[in-house]
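A short reminder: the numbers here are calculations on the coordinates, not readings from a lab. Because the structure is predicted, anything quoted here is derived from the model rather than measured. Cβ atoms are built from the backbone, for glycine too; each structure is taken alone.
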Structure I
Amino acid sequence: MNKNKHSFLSSETVESVSLIFKALADPTRIKILYLLSQEECSVNHIAEVLEMSQSAISHQLSMLRNLRLVKYRREGKTLLYSCDDEHVISLLMQAIHHSEHH
């Protein structure tokens with residue numbers, strides 16, 4: 001095969017994809033993203049639904065925010081989180097469907 005016929009990904013793209021998959025590799029982050037794919041939520045609500053501490057949820061949301069997978073808006077003193085990347089949610093949903101069909 002001729003090496004020159006192949007296209008290659010940039011280092012930045014490979015690193016970005018790797019970080020996304022690392023984010024999706026954590027069960028808590030999967031649960032958070034799945035919940036946020038259904039509705040906008042406060043940290044308190046996410047913590048209550050997932051039966052986890054607010055600090056644990058805040059820590060995970062911070063990572064997801066840094067990767068631009070979630071965003072938030074302020075409503076009074078409350079921060080409401082939602083998904084910020086439909087591509088990643090689509091990837092997550094495909095993985096869920098794949099897992100449920102096997």
Structure II
Amino acid sequence: MSWMLLDVSLSPNPSLLPGGSVLQSLANGIGGWALVIALVGLVVGAATWAIGAHSQNYQQSYLGRRAVMVSGAAALLIGGAPAIINFFFHLGLGIN
């Protein structure tokens with residue numbers, strides 16, 4: 001029964017490993033590129049939506065509207081990703 005007395009702990013810190021700061025910079029860069037791509041998708045989607053609405057093309061209007069919504073949701077998830085990950089991590093720490 002001595003195995004029940006052993007406890008492990010976890011305190012994630014990327015700076016403790018070699019290349020941790022590089023990995024953090026890489027994650028920040030990928031997040032920045034993802035936001036730029038979401039912005040481009042939103043602008044293209046809005047233009048497609050407007051052209052479709054003015055030309056009475058329902059399918060083009062629908063595709064543009066969907067692109068705007070998907071790009072907005074992507075930006076929301078990109079911006080909220082650290083908070084979402086931290087929420088679930090801290091929720092997991094509370095499990096006994």
Structure III
Amino acid sequence: MAAKLRKGDKVVVLAGKDKGKQGEIQSVDPKAGKAVVEGVNVAIRHVKQSQTEQGGRQPKAMPIDLSNLAIVDANGKATRVGFREEDGKKVRFAKTTGDAI
């Protein structure tokens with residue numbers, strides 16, 4: 001099945017403690033059905049100091065379920081994603097506006 005949400009997409013959170021927040025997808029794990037979104041579902045992790053990086057308490061974006069995310073359309077609102085063929089290629093489009101993503 002084709003991916004409705006991909007790395008680099010701007011999304012909005014639909015449910016959970018970060019409901020309403022927007023961010024860009026940094027990575028997607030399709031097998032687990034989760035994605036890491038910049039600035040969303042942030043947890044504090046204790047990192048041991050190494051030669052390359054400073055140790056201490058550092059914020060880290062944790063994965064969030066794909067069902068709790070929706071892509072943002074041109075108007076800045078949450079939309080569902082559909083698929084259609086244009087010039088022999090399968091493209092994603094926003095259901096609200098009909099624009100290709």
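Given a value of -27000 for helix-only ellipticity at 222 nm (-39500 (n - 2.57) for each DSSP H run of 4 or more, over all residues; to 500), calculated from one of I, II, III, which structure does it belong to?
Numbers: I: -19000; II: -27000; III: 0.
Label of the originating structure: II.
Supply the structure label, taken from I, II, III, corresponding to distance in nm of label points 7 Å out along Cα→Cβ at positions 14 and 38 with the calculated value 1.7.
On the way: I: 3.9; II: 1.7; III: 2.4.
Computed on structure II.
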